[in-house]
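Chemist: So, here's a batch of structures to check.
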Structure 1
Amino acid sequence: MESLIDVQNKTEIINRINKLTPESKPLWGKMSVSKMMAHCVEAMRSAYGETRLKRAFMGKIFGGMAKRSLLSDKPIKQGLPTDKNFIIKDEKNFDEEKNMLIDYVKKFDVKVVANNSHPFFGIMSADEWDKITAKHLDHHLRQFGV
């Protein structure tokens, strides 16, 4: 599954989000389930162009190579560093974050994300945003065993 455009894939992601509970624990990493969902919401806000973040210097150097890796068919590796713009420091309300994440997944549309800039990868096409967003969600849902 590497698309949020496909209705079946979108439904599957939402069903997996609905399996999360406030007691869900990560199989790897440090984020709580609420912070993970807030992190995913922030990433999707960036995809929608709701937050305009300056491109990181390291992204200018390594962003193209990293983007190609993420666009491959391989799952996202565990333990990759998180962009500082998407680190959630404060604990969040589980139900609010879950509802926001589901809303963002439901409204995902390539017309909205096309050619928006990512703070590490730079300008991305609608297809790139679609694939990377789906893979990112899958990665974090696997992190929490759903």
Structure 2
Amino acid sequence: MKKTRVYLPATVSDLGSSDGLGPTRGYRPVYPQHSPLTSDDEEAAEYTAFLQAAEAAIEEGEVVRIVVAGDVFLPADQVSNPVMVDHLPWSDAVSIHIDDCAEAELLGDINLAQAGDDHARARVNQADLMWYDITERFHVVEMIAAI
């Protein structure tokens, strides 16, 4: 097993858990096989996994998308997505990513996307998520609760 960065769609109640996340599905970087990796390849694979988690976060039913990044041990033969993560303790989580809580139009599009509007989903998927350090977990929960 190798420690791998994963991106996990999450909920507000997940963020409030004292134990961390899991079991849940996550998304890991998938690298091209049989070719030397460049730093650009690694960055693109990480970004693709992050985007997959952000897309999956729409289905979590929250008012904003929530993605938690962390490092977990995955079997070496686990090379496709999504992956099952048994447990991500907060000590192995590194960041939380959420939509801008002040963007009313985006929040409306998230709601429409959850109801099945493909055009709204496309607009949501174009929006960047904001980055927060894992130590700001309770602050993120407060921000989302204030919406």
Structure 3
Amino acid sequence: MPSPADLATWGLEWTEELSVGIPEIDAEHQHFIQLVNELNDCIASRMSISEVNRCMQAVLDDAVAHFAHEETLLTEWGYPDAAEHAKRDAQLISALREIMKNLTARRTEYEWVEAALQIKKILIDNLLNEDMKYRDYCLRRLSSSER
């Protein structure tokens, strides 16, 4: 397991590989990564559980807002799998809430690192798997509407 002080092994960095090519969605994804990194910094700096909880709440609040916005856009753009995507987003929110609920029971910094790694995995899996499914469809719709 990585040392809490070794942030480079578990922090996130935005790359074009994570881009869905839709500027407003990419900006939200970048902000989400920033919040996850702040949570990681908080844990690595061994801040208090109340500060860790504050950072975790910011991650959760941002995820809820982003998923709602994303679902609205997918519906507006007529994405055929919008309902299924919304179901997966709801599952992710549930998983993030579960991590947060259990966060106060975690007593060691390694348990906090484990929670941060779970959040990172949820985020990256969602970006690389689920969000890439709608990317091509939405980019085609957006480019055809600009003509």
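A short reminder: the numbers here are calculations on the coordinates, not readings from a lab. Just so you know, these numbers come straight off a predicted model, no measurement behind them. Cβ atoms are built from the backbone, for glycine too; each structure is taken alone.
Chemist: Can you spot which of 1, 2, 3 the value 2.0 was calculated from, given it is distance in nm of label points 7 Å out along Cα→Cβ at positions 12 and 28?
Modeler: Numbers: 1: 2.0; 2: 3.2; 3: 1.4.
This value belongs to structure 1.
Chemist: Out of 1, 2, 3, which has the highest value for Rg/Rh (Cα atoms, Kirkwood Rh)?
Modeler: Checked 1, 2, 3; max of Rg/Rh (Cα atoms, Kirkwood Rh) sits with 3.
Chemist: A further question on this structure: Comparing 1, 2, 3, where is relative contact order in percent (Cα under 8 Å, 6 or more apart) highest? Please report the intermediate quantities before stating the final value.
Modeler: Values: 1: 44; 2: 29; 3: 32.
Ranking 1, 2, 3 on relative contact order in percent (Cα under 8 Å, 6 or more apart), first place is 1.
Chemist: Now for a separate question. To which of 1, 2, 3 does the computed value -11000 (helix-only ellipticity at 222 nm (-39500 (n - 2.57) for each DSSP H run of 4 or more, over all residues; to 500)) belong? Mind showing how you got there, number by number?
Modeler: On the way: 1: -16500; 2: -11000; 3: -24000.
The correct label is 2.
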